[in-house]
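All of the numbers you see were taken from the coordinates with simple rules; none came from a lab. Predicted model, so just to flag it, every value in this text is computed and none were measured. Cβ atoms are built from the backbone, for glycine too; each structure is taken alone.
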Structure P
């Protein structure tokens, strides 16, 4: 039977993403200090903490409403580029998957819509040394695995692996978008913080959505 992704499962994903960002806040900020404004970790932690607080106050009734609430919170609470980009990501996901519960194919469709939203908002493409370098290959891997009928856990693991490879591939890149692009060749040799937090997002999905919640 295909995995059923109801509001509780997706809420667990958001909460786990928030937890792991908090755990890696200093790492994300350190990465951003090399090629950005040194605020990615603190901004993401603040925004996701606000998203979790909103969930604690009363979780929405369906997946679309849940992800819309998360997206709106991130847009309003997170500074820098990460708020609009991650906020748009969740808002586009909310509009693409239906009211739910979702199946793996709906989740893959929604994740792809989130990717498209980030592309539209940030005017970037893979190879520009941004979060897209992790998110785009992850979406491709998830789509392929779901289309092939792989178990959802296997499909999510493939997405994580692809995202990690994309993240690691940002190290030798020269940034062409965002604050890092101002550094020119000096941006080479540094891992992109947005790609790094994107892998945390994917890892949180793999750990919470692959198996039924108790």
Structure Q
């Protein structure tokens, strides 16, 4: 069994000789590899939560490579995909890349090009996982805020002073200071610049300072 935290290359290709050859190249390069004869077999396999990427044939019986890409998009699975194909099909290549494929390689696949594409895909996957983990941490902090603390936070990132926030909310400045202190503590930041960075990553818009 492959450890979920070990980077794994998932190879999906209906051609037995291609599966054997590509699996050997990938394994010799030091990567874990799991091979599947169809998109359906891949979808039916146990879910892999760890880092990885997919080397995916375009044209297969049943679900095609593009079908599998679409299915993974629907399931919000962000594992990077490298397409391989026996034909250089510009429209298919364009569609695959538009939907986020890392690369599109033509068979017979160049070994060095494949391994470089895999390294790039794994780097992308690692960066995506780090960003997702950071966003989850930010959301956990945001969930601790009271509605009033959240409101104060949006004014703070908009650049308003405590007395201005107090005027906007119709409360005492000392009360704003209390809410602001608790909010900064719960968000685990010591500066407005750090708070702005977190709210931007979470997609939270500053309050409109012109709205009373």
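Assuming 1.43 is Cα Rg over 2.2 N^0.38 Å as calculated from a single structure, say which of P, Q it is. Spell out each step's value before the answer.
Values: P: 0.95; Q: 1.43.
Comparing all candidates, it corresponds to Q.
If distance in nm of label points 7 Å out along Cα→Cβ at positions 27 and 99 is computed to be 3.0, which of P, Q is the source?
Computed on structure Q.
Could you tell me which structure in P, Q was used to calculate helix-only ellipticity at 222 nm (-39500 (n - 2.57) for each DSSP H run of 4 or more, over all residues; to 500) as -16500? Before the final figure, lay out the partial values.
Values: P: -22500; Q: -16500.
The structure behind it is Q.
Of the structures P, Q, report the one carrying the highest value of mean count of other Cβ atoms within 10 Å over residues 35-42. Before the final figure, lay out the partial values.
Values: P: 21.4; Q: 18.6.
Looking at the calculated values, the largest one is P.
With relative contact order in percent (Cα under 8 Å, 6 or more apart) computed per structure, which member of P, Q shows the largest figure?
P
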